[in-house]
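Structures follow.
Here, each number is a calculation from the coordinates, and none is a lab measurement. It should be emphasised that the depicted structure is a prediction, and the values quoted were computed from it without experimental measurement. Cβ atoms are built from the backbone, for glycine too; each structure is taken alone.
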Structure 1
Amino acid sequence: MSRILNLGSINIDHVYAVDHFVRPGETLASRHYQIFAGGKGFNQSIALARAGAPVAHLGCIGQDGEWLLKQLAGDGASTEHVSVGSEATGHAMIQISSGGENAIVLHAGANHGISKAAIELALQGYGAGDWLLTQNETNAVGETMCLAKARGLKIAFNPAPMTDAVHGFPLELVDLFILNETEAEALAGAGVADVGTALRKRYPGADILLTLGAEGAQLLRGAEVIRQVAEPVDVVDTTAAGDTFIGYFLAEILAGSEAQSALTIACHAAGIAVTRVGASDSIPRRKEL
């Protein structure tokens with residue numbers, strides 16, 4: 001079976017329940033405080049592991065984040081390529097107002113401290129038939145794409161968060177783009193109705209996987225369009241739904257499943273995730289499907 005190396009962020013989320021967002025000069029007491037594991041990379045590694053894929057995480061934390069490694073390892077993800085640096089673990093300060101809105105301050109921290117030596121060492125164990133998955137929450141994304149492609153790996157890219165820097169990455173190396181509607185529009189430079197045509201023209205060698213929320217997902221593969229509707233569920237929290245989808249879809253592809261089957265299972269897993277509160281805590285295990 002092919003394996004997957006996930007170059008991804010690992011964050012600590014500090015969540016404060018407040019009556020309103022803090023104003024300039026104001027000191028505001030929170031009504032509740034919780035700490036969660038976070039980061040898109042972390043969530044996607046958890047999803048891959050719970051889906052049964054052989055996944056290793058490539059990243060960096062500070063000494064304050066070693067408990068996150070236990071969570072990754074506890075679900076079956078390899079952490080041998082997660083280094084501990086001098087910077088604090090990446091973290092988010094999240095205010096949630098009584099009206100349910102959120103305001104977030106994000107600090108990249110150790111997520112931007114991944115060395116070239118660590119990347120090269122991690123890639124030594126991978127080759128043709130294996131995959132590199134990455135997002136846009138760490139340093140060295142473009143460099144790692146180049147190093148991975150030189151070793152024959154396929155590349156799956158989820159450009160979240162979508163920033164101007166993404167356009168400078170070697171996107172011609174990507175085999176699979178995984179995009180929500182906002183990311184697809186920004187990458188294509190086109191409206192939602194035209195993103196498929198624009199992306200297939202710009203990246204003719206890549207598959208384009210579009211996640212469409214309540215409408216499900218579709219895979220653009222050459223001239224073919226493979227669609228999967230979302231399951232009707234009572235949505236509680238959409239956090240990590242996309243990460244769940246990505247993990248389960250790639251796990252199925254690695255296991256040799258056809259694209260339609262992979263879409264069906266990924267949508268089912270994401271449908272379970274949105275019925276639960278939390279990020280990685282909401283991601284279902286394979287037996288739950």
Structure 2
Amino acid sequence: AALPELIEAHQPVGYLRPDLARQLGLNPQALVASGGGDNMMGAIGTGNIAPGAITMSLGTSGTLYGYCAEPRINSQPSVATFCSSTGGWLPLICTMNLTNANGAIRELLQLDLDRFNALVAQAPVGAEGVTMLPFLNGERVPALPQASASLHGLTSENLTRANLCRAVLEGVTFGLRYGLDLLRDCGIHSERIRLIGGGAKNPLWRQIIADVMGAPVICTTHGEAAALGAAIQAAWCHARQDDPQASLEEICERCVSLDEETAVRPDTRAVAAYEQVYRRYRELVNSLYGQR
């Protein structure tokens with residue numbers, strides 16, 4: 001009795017209540033679309049509404065998801081098989097530590113963002129053997145809610161500010177790589193990973209992501225993909241009232257675009273180097289927590 005009626009993604013809930021319409025100064029005949037969660041709206045706002053696309057969000061936490069017409073159930077419970085807001089499914093992984101971990105190191109070393117990025121660029125791939133498991137909030141992918149952050153491989157030679165900055169950026173990216181591997185195991189693939197969120201604005205991080213994932217990456221033109229997706233979903237709902245065959249794909253094609261100036265391809269040598277560094281990260285996680 002407490003739950004709302006289930007409706008299709010393209011169906012309206014109804015109209016605005018007259019009293020609320022007056023308070024908000026809106027048309028009382030305005031439809032209320034079904035809406036959806038932030039990641040579901042982010043999928044629409046990045047054009048991730050058909051098989052062949054993967055969206056990666058770089059915020060305080062990190063998310064990765066791709067569209068499926070049918071549910072894909074992974075034996076690994078870290079993959080959440082959500083419903084999309086377009087009538088399909090949205091297998092998704094979420095890491096609990098991303099820009100918050102970067103921010104913690106920046107605050108510890110009293111660095112602004114430009115100086116942090118400059119130090120990351122000074123350090124080589126693998127941070128001269130320094131590895132950070134950035135589980136400041138525990139972790140969801142891999143599923144380690146009781147885990148804590150830790151630094152490994154420190155010596156008197158490699159304990160530098162540059163290596164610490166590189167290690168945290170690599171550590172949070174490795175968590176996303178682990179999640180991407182889980183999605184790939186589900187059969188989710190993409191020609192290019194579509195990046196959104198504040199971290200996507202960082203060209204250096206985009207290159208590291210491309211190298212760690214072994215895949216090209218690109219940002220969408222509109223950074224606020226979830227807000228754009230909500231507007232597109234509402235427009236689709238509205239269009240379906242007059243035309244039951246109104247196409248979400250056509251609206252997305254008109255409203256969603258990729259920013260080719262942000263496109264980054266993986267560097268072959270860095271990809272090979274990162275495979276070794278990523279293996280070191282996974283071995284540490286397994287030795288400490290028994291998580292493969």
Of the structures labelled 1, 2, one was used to calculate mean count of other Cβ atoms within 10 Å over residues 72-79, giving 18.2. Name it.
1
Given a value of 15.2 for mean count of other Cβ atoms within 10 Å over residues 192-199, point me to the structure among 1, 2 it was derived from.
1
The highest value of relative contact order in percent (Cα under 8 Å, 6 or more apart) among the shown structures 1, 2 is in 2
Can you tell which of 1, 2 yields -13000 when helix-only ellipticity at 222 nm (-39500 (n - 2.57) for each DSSP H run of 4 or more, over all residues; to 500) is derived from it?
2
Taking volume of the Cα convex hull per residue in Å³ as the criterion, which structure among 1, 2 has the greatest value?
2
